[in-house]
Structure I
């Protein structure tokens, strides 16, 4: 019986999520014995033709060619899993969505007419159906191995959808927001990192994007009452998951509040 075919694809990204898979050395060797890694250019030149049982997709869609390629990937993949903030929310490069891309292109390139780009950096799910999203910047190795293993076993992956605050409680962390007044996105960010930043007395940066049922307005209202100004609150949400809907909406809300407070037109 032939082994299931696994493919790993790259779009606009830093390769960090693919490197996370490569860094799982022992687990990757075990995985390689169970599946045929048919397409993974970061790891091997071998390219076996599809269709593929599982495709892991890293990176956002930023060019017209990307749109065509992700559609082809979807057609030849039984299960498509997006991995990392770029693939699930457009990534940090989605900061371009707040600016005039044409102006940047003219400023950076001597012949901008040769550069094919879209106005926005967008998540894979905006272009094709996605079967599962795996968050993080980059993804966590245990979660990545859990997803692949679960799919091969025909079971549902065990991926948490609660907030990072739960992980802080499990680790016995002191709440940095309550104890020190440190701005922290933990209450609205999906778990998965093990509350790594709060464990070192730093606020959560929101690498894993919004949790299943976030309430960012309540969080920013509380932070504002603690003395955090609106420009800082806006910047909190404009990092790794700047274009995730819940984070994007809240950043715009605080921006409008700040504009109104300054007497400007929101």
Structure II
């Protein structure tokens, strides 16, 4: 069936899944993961999950339980240790919130905000030189791009180059990069008075972060924010990112 894990992908991810040596045997992890990835890629409601993946409640409960245990975050963290630290790129992407995901009070607590396009969320990402995700975060759609920059760039490696658009042209971001031993190659804003060292040639590589957003938005559960809880939506973003890393490992092998 479409969207299922290949054998090499399953071999890479299996050791990072929670181990349950005692008690009642757990439902086949690979079948459940294939069901979760099917929902991620197709964008269908959990109730429409094909019977080949087992009961939809099993897949949903496993998805939520492992999200609460930070399993998805640990997996992408382990995969991202192999990232190319020479170049780091940061950017954001707006996602429209579906009406089914908007039916909740106090949406501001669920990373939803009002903007020109209606109710939206904003994905923040740091990727490496190959366009593979290193750090991910979520905020309301009307939040400024630099709102989570400090948190996302806290692990910036010494000797690396930071690429970002004009929205990140702030003195504190340049100072943060300098303290980390990195160089911020960010185009200056038109109102900046002091000269800034900037290389347009090196800046061309920044399209990798745009490609990253395009790739994860091929997953319909990411392209549209259906989930009422921000934690569930961020988990789907992490799963889409995990799939990118798994495919890289598959091609490398």
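What follows is calculated from the coordinates using simple rules that are stated; it is not laboratory data. Computed from a predicted structure; not experimentally measured. Cβ atoms are built from the backbone, for glycine too; each structure is taken alone.
Comparing mean projected area of the Cα convex hull in nm² across I, II, which is largest? Mind dumping the intermediate values first?
Working: I: 16.6; II: 15.5.
Largest value of mean projected area of the Cα convex hull in nm²: I.
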Original post:
Which structure, out of I, II, was distance in nm of label points 7 Å out along Cα→Cβ at positions 70 and 190 calculated from, if the result is 4.4?
Top reply: II
Original post:
Thinking only about mean count of other Cβ atoms within 10 Å over residues 150-157, which of I, II has the largest value?
Top reply: II
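From which structure (I, II) was relative contact order in percent (Cα under 8 Å, 6 or more apart) calculated, if the value obtained is 23?
Working: I: 16; II: 23.
Matching structure: II.
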